[in-house]
Structure I
Amino acid sequence: MKIEVIKREENVLEFYLEGEDHTFANLLNEVLHENEHVTFAGYTIEHPILMARKPRFRVVTDGKVTPEKALEEAAQKIFDRARAVLDAWKNAVGE
């Protein structure tokens, strides 16, 4: 995964998320929407064949947090939830 910043302003960040597709992009988008300071989060895949593994994101905040901070918090939430699933799986199979 690689992030290529396209535009950075006070409360707006646009970037490509190279190496990912709808699976992770949709998860990240949904978790960003959980943040009360995110006023807009969305992504597009500009061309389904040529850009399938390069979603373009736009994140806008209310200015109380930066888009970078909102992304950091979203990434941590995703990590924590994945850890919880892994722990539950290990408990279920007795590892």
Structure II
Amino acid sequence: MTTGRQLGFVLAVVVAAVTHLVAGYFYLASGLMAPLWAVVLLLVWWVVLTAVGVRLVQRRSYLVLLVPVVAAVTWFALMWFGGQVLGWTP
């Protein structure tokens, strides 16, 4: 029988996984604006964040919810920087 705490953690993991996959979609779609080298670096970063998320799940940490937040902030910051400073345009 699962307790409320276990069910809450499972829900947190599902939410984190789904939102991290959504972030991965945006990372892949970055090729519409960013050059190939930047997309490759973003995808490597996304895989690193995925590994961190898996480790956090293994440790039963609710910090797993921060993984997609870090992914989204990284993506927005890089796209802004690329557009403003590096001249990337869609």
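For this structure, a couple of remarks:
- Which of I, II yields 40 [relative contact order in percent (Cα under 8 Å, 6 or more apart), calculated]: II
- Of the structures I, II, the one that -26500 was derived from, the read-out being helix-only ellipticity at 222 nm (-39500 (n - 2.57) for each DSSP H run of 4 or more, over all residues; to 500): II
- With volume of the Cα convex hull per residue in Å³ derived as 77, matching label from I, II: II
Every number here is computed from the coordinates shown, using simple stated rules; none is lab data. This is a predicted model, so every value here is computed, not measured.
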